[in-house]
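These notes open a run of structures that come right after.
Values quoted throughout were computed directly from the atomic coordinates according to the rules given, and no laboratory measurement underlies them. Owing to the predicted nature of the structure, the values given are computational and were not obtained by experimental measurement. Cβ atoms are built from the backbone, for glycine too; each structure is taken alone.
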Structure P
Amino acid sequence: MAKDFTNQHIVPKRYLDRFGIKDRKTTIIGTRILEKGEVKFFTTSTDNVGYIKNYYDVTDKDDPKYWEHFFAKEIDTLCGRDMENIIAKVTLSQWEATVLSLSDKETLSKVIVAQLMRIPESIDYVTGHIYPRVSKQTKQEITSLLPQFLLDKHAEQIRNMEFSPQYQKELVFNHTFETKNFDRYCKILQDGIWVIYVNAIYDSIPFMTSDNPVLVEGIGKTETGLFFNGLASPTTCIFYPLSPSIAVAIHSRYGILGIAGDKYDGKKIVLDEVNYIIAKNVKIMDQAYRHAFIPQPLYDEVAGSYQVHY
């Protein structure tokens, strides 16, 4: 039991399995990594990528693996049969048919929101940018409320008072995944316009993914990411590949696409625009924490002579 949940996936393994090839008892996936400025390619099992050792361990609960168990039970299972059923519905439905039900949107929104908030990029942004501002403001408020004799006595303690990085991370998880907050974030996505893209050229140019697979873009903005664009902004578009051939894009009903929302919401649309697919692939690859994943047969073409088998 000591080794259980040691290698904690920051992206569900069941999700990654869809971008690989089944090989006996494991799934092999084509992987790209940027190490010390050098691009490397290799193939390996989905067990061996997309994880950080003990990343979700906490000290504020009786079970140090609390959040890893939470993700495994409440989120990662949704990437199994639930997502398979959604993909099957999309595959078997008619073109431009309304495919996604409210239940489907609820499932996918949970996976997407959890994915956005469980990655190191989000934790690092909160602890590196948001927390320092909040800490400074809180200290100013405390000093403004204290009488001078207490301030003289404890000013240095107040200035040096900080939460540890571990405790800050625990605060992020506790706040984000508290039921009321998590449901509110998911509802923002559920109320959006969901477009389902079926990649008509996935045999040659499939959707790629990474260990940071949710792309958050903003109209008129060059930077991607949740904290640069916001979850509820009318200009935000969220793009998330479900498999090498299927992806969903979520637009705000208060944005440009809102005027045609009913025409596209939950609909299956064929996509064969090479430049669009490549642009999304490149951005998802660029924002990877460590690993980007390239489905076959494109992997062999891209990796070429650089391919190394682990």
Structure Q
Amino acid sequence: MNIALIGFGYWGPNVAKNIFANKKLTLHTICDKKQARLDKARNIYIEQCRYETDYQVLLNNPDIHAVAVAVETSAHHQLVKDALKAGKHVYVEKPFTSTVAEAEELTALANSKGLIIHVDHIMMYHPCIRKIQELIASGEIGDLIYIEAMRMNLGQIKKDVSAMADLAVHDLAIIDYLSNGKEPFYIKAVGEKMYNPKESLTFLMLRYDAFIAHIQSSWISPLKERKLIVAGTKKMAVFDDMKPTTEKLTIYDKGVDVIAGTDVEYQDYAVKTRVGDIWIPYIPDQDALFNSIDHFAECIASETPSSSGPEQAIRVLKILEHAEANMNT
């Protein structure tokens, strides 16, 4: 299946690399309006694909079956819309669009044409996150109590989106995935605009029916952090993406037991912490981006919706849109 890539800037080279490595896909064309970027791409792929500055050229090419969009968020709506109108399946970087209304319009268009939209909520395809989901589904974690996520770095500051839209979108997609699509009934966000027209630092609090979540996103941190804590009634999981592959996920047999009853002494009528084994499960060495692209290819071949399709993306966007509209209120 032939696929074209629009955008060879910050993230596009990674997308191109993983498309090229996938045997189910053929990287047909790389498109970017900046010639210098195309020259960079040509140095890598030489004559193994084509190069264009005008994306309409590849949309009009019947040999291209799908398009991958890796450009700034503000350009997603028009590019995805044009691709769908041209009959192309679409892989698009997160966030899906700038607004929920745009996402709903594109979803309706894709459905009317029987086309697949795959939003690259990449962390859903990380083997550690898949393992946590497996532990939750099996009951080993127990009922969710809280999820805490920290995603911080010094840069890359983007002008068209806030740190929350750029970074928290990963964690919101993870929470959506781990909770099987649950939606929060309470959303509260605070943030600070520093060096940017959008917030460079945000704290997002969410309340769900059975658990709470807290997400910290920052472009102005001296430390690079990519950490997720998932606490359940039976066990707790810590995912630290900055550690080596074999140490990224740790499962703690820790929790709290309530001692109660008519014959219990007063001092024992309380909660007691429980500390058990610490377990580092085996995690296969897989590339999350490759898994995401591979899932997209499988969805097209099987004509089935993507796990990170527009419906999930809209749930995530609704949270972001509400949080940004009510920031600091």
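One of P, Q was used to compute mean count of other Cβ atoms within 10 Å over residues 47-54, and the answer was 17.0. Which one was it?
The value was obtained from structure P.
For which of P, Q does helix-only ellipticity at 222 nm (-39500 (n - 2.57) for each DSSP H run of 4 or more, over all residues; to 500), calculated from the coordinates, equal -9500?
This value belongs to structure Q.
If distance in nm of label points 7 Å out along Cα→Cβ at positions 31 and 111 is computed to be 2.1, which of P, Q is the source?
P
Which structure, out of P, Q, was semi-axes √(5λ) of the Cα gyration tensor in Å, for residues 95-150 alone derived from, given a value of 45, 14, 8?
Attributed to the structure labelled P.
Can you spot which of P, Q the value 25 was calculated from, given it is relative contact order in percent (Cα under 8 Å, 6 or more apart)?
Derived from the structure labelled P.
For which of the structures P, Q does the calculation of distance in nm of label points 7 Å out along Cα→Cβ at positions 39 and 63 return 2.6?
Only structure Q yields this read-out.
Who wins on distance in nm of label points 7 Å out along Cα→Cβ at positions 119 and 207 among P, Q, i.e. which is largest?
The maximum falls on structure Q.
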